[in-house]
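> Below, each structure is written out as structure tokens.
Nothing in this text is a laboratory measurement; each read-out follows from the coordinates by a stated rule. All values derive from a computational prediction rather than experimental measurement. Cβ atoms are built from the backbone, for glycine too; each structure is taken alone.
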Structure I
Amino acid sequence: MEYRKFNDTIVLRVDPKEEILESVKKVCEEENVSLAEISGLGAVNEVVTGVYNTTEKKYYANEFKGLFEITSLTGSCTRKGGEVYLHLHMSVGDEKGHVFGGHLNKAVVSATAEIFIRTIDGEVGRRLDDTIGLNLFEF
């Protein structure tokens, strides 16, 4: 992993065998990011995404292994209890063009990942909404 900061944007390269969430979190901690928009692309060979069931208030995980291109990586960095809180979604496509995705739990890079962290001047927290069962923005 290597990154550079340009004004309000951090450009991050995640290398083979590195995990995307861990890398993004590390950079956000090192750079003291309180609020940011995250986007990216690249290639991965292991992905775990989830889908949230609002009735059961539970995530269901889907695990994928193989050759995948990241078709979309998008999300946010906020703070919860003073700690970095990432909320990312990812879609990946396989060699036949099938696309899978959801809430990102894990993504291991196979070739490279190019990630942009656009910092925003301000801070947004998170609070647990008991009705929904998710940590929502707290302004």
Structure II
Amino acid sequence: MKKKDGVIMIGNKVIVHVLVKTDSGYLVMKRSKEESAYQEYWDIPGGSAEEGELPREAAIRETKEEAGLDIIPLKVIHEDSRFDDIKNAVYIRLVYSCEVKSDINNIVLQQEEHTEYRFIKSLKDLEGEKITPFVMDLFNNI
């Protein structure tokens, strides 16, 4: 553990997401009411890397768990980071573009995390809906 200004730092937390692009558009999923943050917001597949897990491995695992898709992460297309005062930790988010290896028509959602999915061409397709802030930033830059 590290100290910053006399406060013990928990450390860095890596969060990974995957932007799945198909002929139908980009895959977005609606977060469930049971999620700890951004309940019922539209998001893309992703989550926290586990202890000792590489970001690319976490991206593969999270996409499989949340959408039932097998992917190959290609490159990082978005990065943001922030310091969380409450948890005394730096959160680093990486978003990967990917190649989908499995049938895109066989999406299986992890129901406790997501309630529905859509393919969108742009954020206009979600007009009037709640969208996680980083997804808004991501789509405004692609």
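> As an exercise: helix-only ellipticity at 222 nm (-39500 (n - 2.57) for each DSSP H run of 4 or more, over all residues; to 500), calculated from one structure in I, II, equals -4500. Which structure is it?
For helix-only ellipticity at 222 nm (-39500 (n - 2.57) for each DSSP H run of 4 or more, over all residues; to 500), the value -4500 is produced by structure II.
> Ok, one more. 1.5 is what came out when distance in nm of label points 7 Å out along Cα→Cβ at positions 26 and 90 was calculated for one structure; which of I, II is it?
Answer for the origin of the read-out: I.
> Suppose Cα extents along the principal axes in Å works out to 43, 43, 19; of I, II, which structure was it derived from?
Label of the originating structure: I.
> With Cα extents along the principal axes in Å, for residues 18-57 alone derived from the coordinates and found to be 34, 28, 9, which of I, II does the value describe?
So the calculation was done on II.
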